[in-house]
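Please treat every number below as a calculation from the coordinates, not as lab data. It should be emphasised that the depicted structure is a prediction, and the values quoted were computed from it without experimental measurement.
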Structure P
Amino acid sequence: MAKLTQGDLAPEFRSTTQDGTAFTRQDLLGKRTVLYFYPKDNTSGCTLEAKSLRDGKAELAAMGFQIVGVSPDSERSHQNFCSKHELNFTLLADTDHSVCEAFGVWAEKSMYGRKYWGVVRTTFIIDAEGRIEKVFDKVETKNHYQQIINSYK
């Protein structure tokens, strides 16, 4: 799939939240969304990113944003991640990679010479009509919520 950019309509998708509730593109409509894709629960960079968004949730909410995270981890893994780090937003269990693929963030990666498929850390800001407002493909994990807020100043 081609890389999604500003102005594109967010693709259709279906997933489940950490609580097992169905979640689709329709759930994004009517409010602005920080939809962030990350590789794995409880890894250092992903934990820093999640904590940044957790800590900035009130400020982001004041700007009209809801926060939704997506990774290939299971609902159970997400429940543990939320509990351990007091995360106060929705995480989607994309165990079949279909949401990542729809958004063009499932790609071949390389680490220490080994090639594998995984999530390219990316955040999409989606407007209330379901259009992509901004794309962050260079995410500052430790200060991600501030990076988002600063992009609107």
Structure Q
Amino acid sequence: MGITVLGKYISVISRREQKYLNAVMQPYGLGFSSYNFLLFLAKNEGCTQKELCRNMGIDEAVATRSMKKMEKEGYVSRIRSEQDSRKYALFLTEKGRKLIPVIRTVLEEWWNQVLQDVPQEQQNYLLPLMEHISENAVLVSEEMTEDRGE
């Protein structure tokens, strides 16, 4: 396999997952980035929006719009920092916490279908490998940003 097509396959998988989740989660009024944010917050409550963006590789303007919408829908609360009024700590509301198992179930169903004919041994190898590649991508991206003085 040529390494140049790896991004294409990752992109196809991501877009298809997004389409599936958008359809299944439509009754909750959430877009794709919204449930990724909720899952991140489930493990990182109290983080700032900047930390969320850095960790997820998301543009801050996109995150701001999503957070405001999720706050309006009652899934997230944003609490202004006492030390810096420009920063908000992000928390799941009770409604947001109740949605986490639903999101996880939907994701599990999706991946069970997608990986149904992939041997378990290969699946066990795939996740740590993709995590490692993802971490490298973040490092390369951060180095590029630093080199350009951003």
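Looking across P, Q, the calculation of helix-only ellipticity at 222 nm (-39500 (n - 2.57) for each DSSP H run of 4 or more, over all residues; to 500) that yields -7500 traces back to P.
P(r) over Cα pairs in 10 Å bins from 0, in percent, for residues 12-99 alone was computed and gave 18, 54, 28, 1; which structure, P, Q, did it come from? The read-out comes from structure P. One of P, Q was used to compute Kirkwood radius over Cα pairs in Å, and the answer was 17.3. Which one was it? The read-out was computed on structure Q. For which of P, Q does relative contact order in percent (Cα under 8 Å, 6 or more apart), calculated from the coordinates, equal 20? Only structure Q yields this read-out.
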